[in-house]
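Right after this note come the structures.
Please treat every number below as a calculation from the coordinates, not as lab data. Every value quoted in this text rests on a predicted model; they were computed, and no experiment measured them. Cβ atoms are built from the backbone, for glycine too; each structure is taken alone.
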Structure I
Amino acid sequence: MRTLASLLFIAVSLTACGKKGPLIYPDMLVPAAPSSVAAQQTGNAMKLSFVLPSKDLAGRNFSGLASVKILKHDEPAGQAPGCSSCTADFALFRKLNLELLPSDTQRSGSLVALLDSDVQVGRSYSYRVSGFTRENQEGAVSTTAPAVMRLTPLPPVLQVICQPTEIDLEFVGLPPEEGVIAGYNIYRTVKGALFPLVPLNRKPLVENRYVDQGLDRSTSYVYGIRTVVRLSDGSRMESNLSNEAEGRLKDDE
């Protein structure tokens, strides 16, 4: 009788504990892979961008991301692709401490962008990115982002016209040696600061004029334009930056 009572007590106790969540293995508590990884030629460099993960491999919110590792693969352009999952073909390109980023790396929220200037025309480059926890545990590796380095298109020519309530940008691009002009990207900074790596416009502008509004009257702005070229394989690249042009809202006359 005492044994039966003990069993009933254990059963009631287990029921009172409530429903437990699914078992999560320790190797699922690391960052998910960075997303939106992209590589694109920008002038004489390769621009790499990616979005930092906000989840772990179990799909839960993750806030313990401390650093990022970038792997790079380099081979002659036009060569038959090798093993897409062979990490031995990739070498360490950069290890980034997210709390102390170098000057050539820019972060806006979860978006990170940087330039790779160690590139040569006629070669193909591929990049992979993974995140690390504060305990130096590596998360999932991103998909591969490839791009080919080609002859750099000539930069466009820019003119800035200052108005009392807006700054007008007029520009013209020069025909590229290969591909066709797909539009233009606008880069804006304040005087004395570096240009951002992410353009002001979300998609290339097809017109040769842009009106910049909502500006601070006491601030001097500096503009630069890059021509976006679409190649026969559907990929895109940017020219070098145009001439820099400074603008500031005019006082009402």
Structure II
Amino acid sequence: MDYPALIIDDEKNGRENLAGLIRQYCPQLSIVAEAASVGEAIQKIEEFRPRLIFLDIEMPGGNGFKLLEHFKTFPFEVIFVTAYDNFAIKAIRFSASDYILKPINLNELIAAVEKVCRRITQQNENEQIRQLYLNTRHPANPKIGLPTGERIEFVQVNSIIRCQGESNYTHIYFIDRKPVLSAKSLIEFEELLGEYGFIRVHKAHLVNLNHVTSLSKNDGGILTMSNGDSVMISRRRKDFVSESLKNMNIRSFA
């Protein structure tokens, strides 16, 4: 089955290069149109109703996130195509959306297209893009996408008590629901959640400081979390953890 695709990029060479790669290596897609600006992209989306759009982030007339504000629902998948940008890439990763970096790596393009095409057959509206849009509107209280097997679950960041790494997977523990196993490494969660009060206290443990209730300073140190869990602190992180907790009014025990 051919899925209609739209390429949105203000650079003509960028559009032509991507279109050539898609036609040669992604036979499951059919390019129905191209657009060079946010305004033109909105018109083409409404006219051609693509199932997939390749969206450059920085363009005249507003960035790719601005484009999303025009739509109330998202009956299309998005693969972001961009040069490296800290804020943009972090926002995209937070929502578990797909992206490829310029210059385009062929293997990354093929993998992203195959992944997205599998999702197209499973849903009518793109929850990841909807959540990305909501997160950019409400950055202080975001939801994060957790890949769990064939699904992506979206949860409030402040509902996460702690994360525990296991190889390339991470167990996530919450306030009000059972733990889930996510197909992301603990390092990835540390990068994404650091600015929301999460700190690495051990090679296998990332905790939400807002859910720490006490600190025992015996041995390397042990944190007690709001759900009663005990989390060991590694000796080399003991001073860092103590310093991080100073302004949190956390009770300490010698």
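Of note:
- Parent structure of the calculated result 0.55, given that FRET efficiency 1/(1 + (r/R0)^6) of positions 41 and 145 (r between Cβ atoms, R0 = 25 Å, to 0.05) is the read-out and I, II the choices: II
- Taking relative contact order in percent (Cα under 8 Å, 6 or more apart) as the criterion, the largest value within structures I, II is that of I.
- Looking across I, II, the calculation of Cα Rg over 2.2 N^0.38 Å that yields 1.17 traces back to II.
- Comparing Rg/Rh (Cα atoms, Kirkwood Rh), for residues 153-224 alone across structures I, II, the highest value is found for I.
- Source structure (of I, II) for helix-only ellipticity at 222 nm (-39500 (n - 2.57) for each DSSP H run of 4 or more, over all residues; to 500), computed value -2000: I
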